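*Asks:* Next up, some structures in structure tokens.
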Structure I
Amino acid sequence: MIELHEYLLLGQGNARYCYIHPEDSSKLIKVEKTRDAQKQQNTIDYIYYSYLKAQNVDLSSISTCYHWVETSIGAGLVFERIENFDNSPALTFEQAIIQRTISKETQEQLLNQLKSYLETNCILFVDVSLSNIMCKKVDDDQWQLIIVYGLGARRLKLQFWLQRRIKMYAHFKIRKQWNVLMGNYRRLLTPESVTSK
């Protein structure tokens, strides 16, 4: 049993709480808020990550999913915590844009790389919020985008099963969601968020 306390709470989304692992700060524990049978995001993540791993897919641009643990507030799923090369906290891609951490040219390069990665590896990124992508600094002047939320599906339905087995169906979904992501990106881009670095 792992005790989770409020001071360990890193953040929360619509479906889950996200805690720093009390025994290993390089990892996170995600715990679901409800027991809704179709909104089991931890179960979806575990199924999808296990599927990708079994397919020998390149997992370098998604956060590592490890294993289940029992916590004081329910079952939790352990994930990699994304940090910069110097062990400082990584920003979300949304934060990096708003705070002018990276130039517009770099943003576009990173997005192109991520798009190619998703298409090449047929990875479903369905909840395409820019805050679901971390912007990891891998050295003094290089960055990498890593998806930490929103993979696989939003619900345990037949569509999720089909998208894992019919590549054409999956690629259609990938293209569709990428267009949504780019719409989110363009809406975020204001004159204030574009830096001349």
Structure II
Amino acid sequence: MPHIYLDTDLPGIRGLFAFRPATAVPMSALAQVLLHDENTLTRADRELIAAYVSYRNDCQYCQTSHGALAAYHLNGDEELVRQVKHNFETAPISQKLKALLAIAGKVQESGKSVLPGDIERARSHGATDLEIHDTVLIAAAFCMYNRYVDGLATFAPGDIESYRERAAGVAANGYMKLVRDLQAEGAAK
């Protein structure tokens, strides 16, 4: 049961965005830039970073929703998502992504945990400064998103199918669609 009254049955951050649409715009815009817009990192890679950080933060809603998005971009490979969350170093992913996930994990602990050797490892496997930057920002942003969702005790569906369905929509339409829908609903009232 959420800590505040949410006049919606929308789960996780979606319910919070409906509660406070003004915060939905900048938070969704950030997710759009980091996870959906064109980038040298694939959408699957960026969603894996988000799911991994959310897993480390024990945020059920975010790790499941972004894990479903990663799997969607990986042609349904939910097993790979599970492997990445549990031990990315042994998962069948690129050395570059392993190095970026190591950085993301350190950011989740504390930004000061990232050391020059972590950056050098990523660069040695071909990561650009922009990719390193975006990895750090995805990890930092998901610490905030996770704490927002869990700090207000939002509802997280227990069935994976609802996450899969939502993943297809976000993959097709991006992260700003919910904001546009909430704005249209508010204008109709």
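We did not get these values from a lab; they are worked out from the coordinates using the rules stated. Note that this is a predicted model, so its numbers are computed, not measured. Cβ atoms are built from the backbone, for glycine too; each structure is taken alone.
*Asks:* Given a value of 35 for relative contact order in percent (Cα under 8 Å, 6 or more apart), point me to the structure among I, II it was derived from. Intermediate results must be reported in sequence, preceding the final value.
*Replies:* Numbers: I: 21; II: 35.
The read-out comes from structure II.
*Asks:* Which structure, out of I, II, was helix-only ellipticity at 222 nm (-39500 (n - 2.57) for each DSSP H run of 4 or more, over all residues; to 500) derived from, given a value of -11000?
*Replies:* Working: I: -11000; II: -22000.
Source structure for this number: I.
*Asks:* Tell me which structure, out of I, II, gives -0.25, -0.55, -1.09 once log10 I(q)/I(0) by the Debye sum over Cα atoms at q = 0.08, 0.12, 0.17 Å⁻¹ is calculated.
*Replies:* On the way: I: -0.27, -0.62, -1.22; II: -0.25, -0.55, -1.09.
Attributed to the structure labelled II.
*Asks:* Shifting gears a bit: With distance in nm of label points 7 Å out along Cα→Cβ at positions 69 and 85 derived from the coordinates and found to be 1.5, which of I, II does the value describe?
*Replies:* II
*Asks:* To which of I, II does the computed value 5.0 (distance in nm of label points 7 Å out along Cα→Cβ at positions 141 and 165) belong? Walk me through the intermediate numbers first.
*Replies:* Working: I: 5.0; II: 2.7.
The read-out was computed on structure I.
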